[in-house]
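Structures for review follow.
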Structure I
Amino acid sequence: MYDMGFDHCFGLWFMARWLKPDLMIESGAFKGHSTWVLRQAMPETWIISLSPRHPEKYLKKGPAYVDKNCTYFAGKEFVDFSSVTGGAF
């Protein structure tokens, strides 16, 4: 599913639960599957997602996930990680 098999999904979920980060930064959201896995692992943790294309663009074509509590730097708001300023954090 979206280039992430069960083993990769479980690995991502497990690492997020084990590390318990205060902030998770996702590079490349595609259709939002990894965002969904991270949100399932850590429901209250802040997620910043950087992706050239916003996952909402895929909603018209089929299943996609957009997290209402995620900060997206995607689509027209896309910036390279090196350009994200401290104010975003």
Structure II
Amino acid sequence: MWRLNEFNLSHKSHTVVRLAVHLPQQQPIVYQDGQEDQAIERAALRKTTLTSWFELNKNDPLAHNISYSDIPQYYVFDKSTTNWKK
């Protein structure tokens, strides 16, 4: 009956985005025994949500007034490119 009348059966909420917080060059890494050096090299190249936010602020004047905790309201983090996109 509820579906026939097009009533919502579930409550929709906001999307939760986990934002990384770390010191410079101190982001956590996962590695297998014996592969520590390769893991460190990969981690040095990989961007986190925090490092990508700094890059966004450097390159996009519109992002200068958006705090790190508010950035998911205006941009989407693309995990494949590790960049914030409008």
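Identify the structure, out of I, II, from whose coordinates volume of the Cα convex hull per residue in Å³ was calculated to give 98.
The correct label is I.
Quick one: distance in nm of label points 7 Å out along Cα→Cβ at positions 36 and 52 came out at 2.4 when computed from one of I, II, so which one is it?
Values: I: 2.4; II: 2.9.
So the calculation was done on I.
Where a number appears in this text, it was derived from the coordinates with a stated rule and is not lab data. Quick caveat, the model's predicted, so the values are computed rather than measured. Cβ atoms are built from the backbone, for glycine too; each structure is taken alone.
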